[in-house]
Structure P
Amino acid sequence: MTLDDDGKPHLVYPCGWEYRVIGADEAAMRKAIGQVMGARPHLVQDGNESREKRWRSLSVTLEVQTEEERDTLHVALRDHDAVRMVI
């Protein structure tokens with residue numbers, strides 16, 4: 001991996017990307033992911049569940065075309081009521 005002058009990883013677009021979406025209600029998170037992704041081809045896979053079974057994660061993979069698209073999707077997922085956190 002190469003780094004830009006500002007120390008960030010240098011990404012060449014389009015590229016594959018993965019978001020880890022964390023929340024309490026899996027069905028609501030899956031619905032939120034579908035709403036945010038729209039018609040974009042994407043794959044949602046089960047992630048981890050907290051020991052107390054309060055939180056769970058879902059892995060969302062897709063190809064992003066630009067940094068702006070990647071950031072926009074991150075913010076849209078993060079700001080959805082069904083989502084606690086996006087990594």
Structure Q
Amino acid sequence: MIAEFRTKSQITIPKEIVASLGLTEGDKLDIFEKDGEIRIVPVVVYPKKYVEELCAEIEDVKAKVAAGEHPVFDSVDALFASLGEE
């Protein structure tokens with residue numbers, strides 16, 4: 001599909017592409033150049049504090065696993081089987 005470059009460096013993303021990617025107003029897009037191409041990639045942006053809290057939680061779980069305080073499962077099926085036992 002061909003899009004026209006307009007004033008203020010604007011282009012319109014064709015409706016078919018918007019629909020196929022499920023994009024809606026307010027979605028964030030990362031736009032960058034690579035190897036002479038302009039690439040547009042949908043992204044999700046999370047607040048920094050939320051990401052920091054997730055990282056802290058992951059580090060806590062890693063420490064518990066290393067100390068043997070947290071169960072480790074060989075498969076998802078084993079995890080679900082243990083959940084059924086409770």
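The numbers here are math on the coordinates, done by the rules we state, and not lab data. In this text the structure is predicted, and so the values were computed from the model without any measurement. Cβ atoms are built from the backbone, for glycine too; each structure is taken alone.
Of note:
- Origin of the value 12, where relative contact order in percent (Cα under 8 Å, 6 or more apart) was derived from one of P, Q: Q
- Winner on mean count of other Cβ atoms within 10 Å over residues 30-37 once structures P, Q are ranked, highest first: P
- Among candidates P, Q, the computation of helix-only ellipticity at 222 nm (-39500 (n - 2.57) for each DSSP H run of 4 or more, over all residues; to 500) that gave -8500 used structure P.
- If percent of Cα pairs over 16 Å apart is computed and equals 54, the structure in P, Q: P
- For Rg and Dmax of the Cα atoms in Å, for residues 14-53 alone computed as 13.4, 38, the structure of P, Q it came from: Q
- For the structures shown (P, Q), distance in nm of label points 7 Å out along Cα→Cβ at positions 22 and 70 is largest in Q.
- With respect to FRET efficiency 1/(1 + (r/R0)^6) of positions 6 and 78 (r between Cβ atoms, R0 = 35 Å, to 0.05), the largest value across structures P, Q is given by P.
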